[in-house]
Structure formats: C-alpha cells, structure tokens
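The data blocks that follow each hold one structure.
Laboratory data are not the source of any read-out in this text; all were calculated from the coordinates shown. The shown structure was predicted, so the numbers you read here are calculated from the model rather than taken from an experiment. Cβ atoms are built from the backbone, for glycine too; each structure is taken alone.
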Structure I
C-alpha cells in the first residue's frame, strides 16, 4: 500500500444518488488519508431527485461503518468549504477522458482561489467506469436492474422515491 500524506481530503459531489463508483473512490481514499469529508453539494441549479437531507442520510448509511469518513453538506464555493474544514486536498474521480477537461478546469480555478488547495484524481475500478448518477436515475425510472450500480439501500430508496412521483 502506498503511504500517502496523512491529512484531510474532501470529496465533493451532488451524490444524487451515490453510486458504487463513488463508494469505491471514497473507500480507497479512506486508506490514504486520515479523514475524508464527503461533501454533499446543495446546488439549487441542479434538479435533484433526492432532497439534500435525503442525500446526506443515504450517504451516511453507506459509510456508517468507516470511522474516518464524515458526511457534511455545503453550498457556495468548494474552496470556502475546504478552507472552513482546514482541508487542502480535493478528491475527484475521473471515469473517462471527457471528465478530465472539466475537472482540470475546476482544479485550476480552485488553485487560483486558494493556491495551497491541491486536487487529486482517482479513477474508479474498471467495472464502475461507466456508472453515473444520471444513468442510474434513468435506469431506476425505467425499473431496470440497479444491483450493479448502487448498494441495496440506495436501490430501495430509489424505488421508494419513484413510487411517489
């Protein structure tokens, strides 16, 4: 195992819903850092299926048994959230090459706002490369098999949520 720096990393996202790809990244990062903050974004511009409180609750359920993972919400700039958390590492996932353009732009902008804020990119396990929350929502709406994309607690929450719509 690589002996990485021991510090706090923040993993931001909407997590609507959290997928096995997200979970894979967080679990691997939890082995590299003292503390991982999964930062659930409150972004009113995104039309989320789950409310912020529902997303926080689901993410907490997923990581309940891992001691060095904290779940928090944030709105506004990630850089300000990271500053308030005394965090100088942002963790981001890269699935495909097209993700890189956007993520590089965000990392550069964040570093411009806070020069000591570094972004570390991780790629998911090969079997999660194609998993995206938007695709999971589409499959759920069409009553498809979600077992390869989300844990059972998330699959159940999706089914319950879509019954109400």
Structure II
C-alpha cells in the first residue's frame, strides 16, 4: 500500500474504479468481496469525474488518495486514453498505479495505454468466476505484494556522477 506502511496497513486499500457501466461496477464490488479483499471502493462514471476526484484526492477525508486506479478505456466525456494522458502529464499524479480493466481487446487501445505508461492492461473475462480470479490477482499483486509510491511525492534528484 502507499504512504506510511503503518498507516496504510491500518485501513482498507482505496481503489478508484472508473467505470460507466453500473452492472460492471456491481460485478467489481462483488468480485472484491468474493476474492476476500477488503477495499474502500470509490466509483466514478467517466473520465472527467475521475480527474475531478484526483484533483481533490488526499486534500480531505471525503476524498482519500487511491492506492490503485482501475480504469476503463471507453468512457463518456473523457475517455480512458485522455485520463491516462492527463495522469502521465501531471507531476503529482504520474506515480499513481493505474490498471486498465476493460472489455476492449483492440490492440490499438492496448498500445496507446501502455505508451501512456499504464501499469497493466487487463481484459475483463466474461464469466464471473474468472472475473473474481482476475480481481483477486490484481488486488493481491498491487495491494499486497507491490511496494507503492507515496501519494504525490516527487522523486529526489539523483546526485551528479
């Protein structure tokens, strides 16, 4: 989890789900529960809402900084590619862990998202049991195994050689 390990371990991981399909939101909530992963799932339904959330994140208790962003590709108002480009361009946001979780198997979408530095691109399985296993794998890796950067922290300059 991100930030101070003692603080992070005392609270559920905050996951920001950026998804416009209400059925997919419900399936994702159920998948986290079925996978036995305790998360504080925050949901927004389009890219513009995602950027508004991230603009407020960590500044007040109502908008906690996400440990993980699950981003769909095809969204209204501002699509996933535009969101990923905005995150990559922001000094404060570029260290966010962003996993693209989408139904899109379009190789152009995959190439664009990796070019914009997403951390993973995962195609949602159609069957619920497989979707639960996918969510479990994402959660275990990103929320339990991986060391995550502190929110908004800029890297220290490297000493001159």
With mean count of other Cβ atoms within 10 Å over residues 91-98 coming out at 18.1, pick the structure among I, II it was computed from. II
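Taking -10500 as the value of helix-only ellipticity at 222 nm (-39500 (n - 2.57) for each DSSP H run of 4 or more, over all residues; to 500) derived from one of the structures shown (I, II), identify that structure. Present the calculation step by step, with values, prior to reporting the outcome.
Details: I: -12500; II: -10500.
Comparing all candidates, it corresponds to II.
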With FRET efficiency 1/(1 + (r/R0)^6) of positions 35 and 115 (r between Cβ atoms, R0 = 35 Å, to 0.05) coming out at 0.70, pick the structure among I, II it was computed from. II
Give the label, chosen from I, II, of the structure having the highest value of mean projected area of the Cα convex hull in nm². II
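Suppose Kirkwood radius over Cα pairs in Å, for residues 67-106 alone works out to 10.6; of I, II, which structure was it derived from? Numbers along the way, then the final one.
Working: I: 12.1; II: 10.6.
Derived from the structure labelled II.
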